[in-house]
Structure P
Amino acid sequence: MIRFRDIFDLLRIALAAMLIAVGFNLFLIPHQLLSGGLSGISMMIGYFTGWNIGLLYFLINLPVLIWGWVVIGRRFVWLSILSVLLTTWFMQLVPDQSLNTDPIIGAVFGGVLIGLGSGISLRTGGSSGGLDIVGSILTRRRDFPLGMLLFALNGAVVLALGLVLGWDPALRSMLSIFIAGKVVDTIHIRHVKVTAFIVTGCRDRMIDRLLKLPRGVTLIKTEGAYSHLPHDMLMTVTTRYELAELRKIVKETDPRAFVNIVETVEVIGEFRKLV
């Protein structure tokens, strides 16, 4: 059964793909600038061969999408595949002609649009493909702001490609990637943590589903002050990025559960479940 939330998520992925395609075709590609990572490699190949950059973008993303399917989970990868497919399609529709003559302006506005698109995709529970998936895999084991991690990974790729394209377009491309990374951090805020307290009558089922996330869960025995009835309260610390998945688990497992979510200033000790 298709729910309104699923339709809303698909619309958000489509909007994100459109923003990325516009950033590519109207701001980066006309000035022969590169985005980072796999999309940058597809642009590089396209500049020298004349092949369709959108199709190259899809083909180069395929191995990473398969890796994400194995490591992260099916919903994440399905949304990422949809994002890559829609971005490829929109790149066929949006003409690759510049709206401006200054390549620095193209780098700035291209970075903003690509960062918006990538951030929206990540907030929806997917990604725009490429090193977004690599970054999401790595931040499950290390506590980094995702946008800056992607900037480091993408910067290494652009520096390598600068040896071929020249350093002026490479440095402008790095400016675009830096701006895109800052926009992703503003929207995505994966590294901001929250603590969820869940009072539920479906303890075992809830624990079973929560333990499939890469976070630990603590069981606390409680008692209702008014009813004096015993209850089970589960406490888990997660990130705002994973909060949407946690809400989904709670609603599907126990719609009557009482949930209190508070922002966490600092976590001392092991934050992620060892896998």
Structure Q
Amino acid sequence: MYMVGGILTPIRFIQISDYEIIVFAQTTKQNRLAKAHFKVDIEYPHHLLVYTITPTTQEEALQISSIDLQIVNNTIDSLIVILRENYVDPEKGKIMADSLNHYKSAGRYSGITDGSVLSLRLTNDLWPLCHDKHLSVTYGKISEEDNTPAPASENDSANNYGFHSIKVLENNIGYIRIDEFNGTDKGKEAAAKAFESVSDCDAIIFDLRYNIGGSPKLVNLLYSYLFSEPTYVGSRYDRIKNDTIDFWTHTDIPGRPIGANVAF
């Protein structure tokens, strides 16, 4: 297998069925870990239905994730409550909760003994109901400071904190490839250097084809380089607090904003 960062060397396999597996692998170049999910059609010929590669942690890749029926049921019961009470769209939250309750009663999850398999099965069952790729179930520990950006690591440094490539092409066109939105201080410094490198260009290409997402704060910082005046760029609604947060660009950014005459 191959992904950005080099060839993937498999280190763990989880067989979900005769037609579906999970492969945990490590990249050869940057020693990053990834989780690959493969699923083929049951009917011959076995067309590839699912093929995804996502970043993962060493804990998830190497841990023995044995679970029993009580853990399965408790997990699903908790998830049902969370979806009903917290999901941003109450109607979809109810639909997902009712569906999980039905699946549980029908015994869909009773034979699962691996936490990674349960998390993937739940995620796959929820996505067709909500079409929300930000919603997923993951097996493993959650940081107590989940909203706090993690310190920059050596892997982050090797990837220039997400800014994979910055250059000026022919005809004075700037090019910035951003593979992730790294919310650390180093990520913000890398953003400032990237924009400084293309600040005199007539047009800029932002290449997000390989981007895996990341920090909303870093995204807001990037927006801030594109506008000379405070500009509204989006909102986030918190159903629990019944509160909406509006996001505006900032003028106090490192370096200088890109001119209004630059094409994006």
Structure R
Amino acid sequence: MRLSLIITILSLHSFGLFAQQSNKKPHLKLVWQDEFNTGKGPDTTKWKYDIGNGQGGWGNNELQYYTNEASNARIENGKLIIEARKENKQGQKYTSARLLTQGKAKWTYGQFEIRAKLPKGMGTWPAIWMLGDNIIKDGWPLCGEIDIMEEVWKEPNVINWSAHSKMLNWPKGTQKTNKALVENVTDTFHVYRLDWTKAYLKFYVDDKLYYTVENDGRGIDYYPFTAPQFLILNLAIGGNMPGSVVDDSIFPVKMEVDYVRVYQ
């Protein structure tokens, strides 16, 4: 009886070690992370805020005013909460938050994992995305943009992935883009992942590959993704992608982020 118990304990211990090891990425090193487990607000050594409505609603006719207030961005129960609210601010009818690592952290290539639960409601536009660190000098779209996840409620549970460059971008209607139905993105957490190399961008949800953008060798005007980019998390209301119709009964509404992890 005692021997059987010892064998059982050893077996369970071995299984636990195997489970831990199987979750590791032996070919990659964790180089940056935020687990959102400490403090009441976003870590200012890792994140900064965009404030305001930007020129033309951040170039997308968005309807919200971004703030750095706790009502719009805070840490709760080990999650980053980005909350959009119906309240007047500087002439806008809604407030929300946009966090970015610009000036704090940037990367060239890697695997990016963001575990998040998305908001519900007409007019919401949550996004997890990246911009080239040279945006101030060279502007958009020359800097390049990688959209790891976008969702708009006029197509519930449909996830969009895109890559924009000088020659391939949405004003021209030439961007590299795809979308697919992913069940329950507003009810449960999913892991949105980008694998980025010199040769390709690969977009995953929960380890399932949905879309690939390849470097076809035509140069940086088509594939500028050979230089540093920074990460952005935001929840917009209205704009070019979701349209101008907003259901005011949904507010407050939030995007929850469990963690952000970067491997190289």
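Every read-out reported here was derived from the displayed coordinates using simple, explicitly stated rules and does not represent laboratory data. Remember, it's a predicted structure, so these values are computed and weren't measured experimentally. Cβ atoms are built from the backbone, for glycine too; each structure is taken alone.
Values as computed for the structure displayed
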{"item": "Of the structures P, Q, R, the one that -3000 was derived from, the read-out being helix-only ellipticity at 222 nm (-39500 (n - 2.57) for each DSSP H run of 4 or more, over all residues; to 500)", "result": "R"}
{"item": "Per FRET efficiency 1/(1 + (r/R0)^6) of positions 93 and 205 (r between Cβ atoms, R0 = 35 Å, to 0.05), the highest-valued of structures P, Q, R", "result": "R"}
{"item": "Which of P, Q, R yields 28 [relative contact order in percent (Cα under 8 Å, 6 or more apart), calculated]", "result": "R"}
{"item": "Top of P, Q, R by distance in nm of label points 7 Å out along Cα→Cβ at positions 125 and 197, largest first", "result": "Q"}
